[in-house]
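Some structures are shown below for you to check.
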Structure P
Amino acid sequence: MHEVALAEAVWRQVDAAMAGQKGRVSAIQIVVGAFSGADPESLEFALRLAAEDSAWPKADIRIRREPLAVRCKACGREFEPEHLSFRCPACGETDAEICRGKSLLLESLEVTEDGEEDPA
């Protein structure tokens, strides 16, 4: 399960972003694209597990799924393919490039000041 390695890398990114900063991480948001190669449920599980050994074991973990979208090279139309068929619904061509859905990234951190209550 490579999601464990991905989760550890995410927490290293959080550590790097917080180096020298005051406050604590109350939440992280991760974007997981449909073509990222990561399973969102497995990644969330691995993130929660890895959080136990992090400086922020109680941080809320939010996963935002990014659907697959492609752009037709012939007519330029952007669409979400059905059943992995890249046939353009506008012109019928099949030559398309992925323009969304490959992301796997730490999108944001919510940081609260020490002593401040977490937002509900």
Structure Q
Amino acid sequence: MRDLLTSSEERVLRSLIREALTDTDKREIERIAKRQSKQHFDKQISGAIEHELGASFFGTKGKINKFVDTEITKRFKNADRDKEFDAAVVAVCRRVLRGLYDLHYKRSNLIDNMPIPRK
């Protein structure tokens, strides 16, 4: 574009462009730029998260899913040697069973009125 315009024509053109933009126009341009940059970064971030987590839960596993899966498996395999972990699993199981018992006998109306999806 510089080859087509002389320096004086370019200065006049730039001054006209500056004058033509009002404060409202500048804010609108700024708002559009922010929205587009947010959309771009959201796509980039969600793509990176999907890549790290993996394509799907049942499909190929990403780095994070592999790490979590191997750590949980290791922890449960070594549970017989780790007394604290064993006690924690037993305590959680007991709390869940107590909760189910309480829900069933003390609040049977919740279970009776619970909506069940039908095909």
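Since every read-out is calculated from the coordinates, none of them should be taken as a lab result. Quantities reported herein were computed from a predicted structural model and do not represent experimental measurements. Cβ atoms are built from the backbone, for glycine too; each structure is taken alone.
Consider the structures P, Q: one of them gives 7.0 for distance in nm of label points 7 Å out along Cα→Cβ at positions 17 and 81 as calculated from the coordinates. Say which. Clearly, the read-out refers to Q.
Set P, Q, criterion FRET efficiency 1/(1 + (r/R0)^6) of positions 9 and 65 (r between Cβ atoms, R0 = 25 Å, to 0.05): the highest-scoring structure is P.
Among the shown structures P, Q, from which was the value -7500 of helix-only ellipticity at 222 nm (-39500 (n - 2.57) for each DSSP H run of 4 or more, over all residues; to 500) calculated? This value belongs to structure P. Across the set P, Q, mean count of other Cβ atoms within 10 Å over residues 25-32 reaches its highest value in structure P.
Computing Rg and Dmax of the Cα atoms in Å across structures P, Q gives 18.2, 59 for structure P.
From P, Q, which structure was relative contact order in percent (Cα under 8 Å, 6 or more apart) = 35 calculated on? Label of the originating structure: P.
For Cα Rg over 2.2 N^0.38 Å, for residues 49-104 alone, which of P, Q scores largest? Write out the running numbers ahead of the final one.
Values: P: 1.75; Q: 1.57.
Largest value of Cα Rg over 2.2 N^0.38 Å, for residues 49-104 alone: P.
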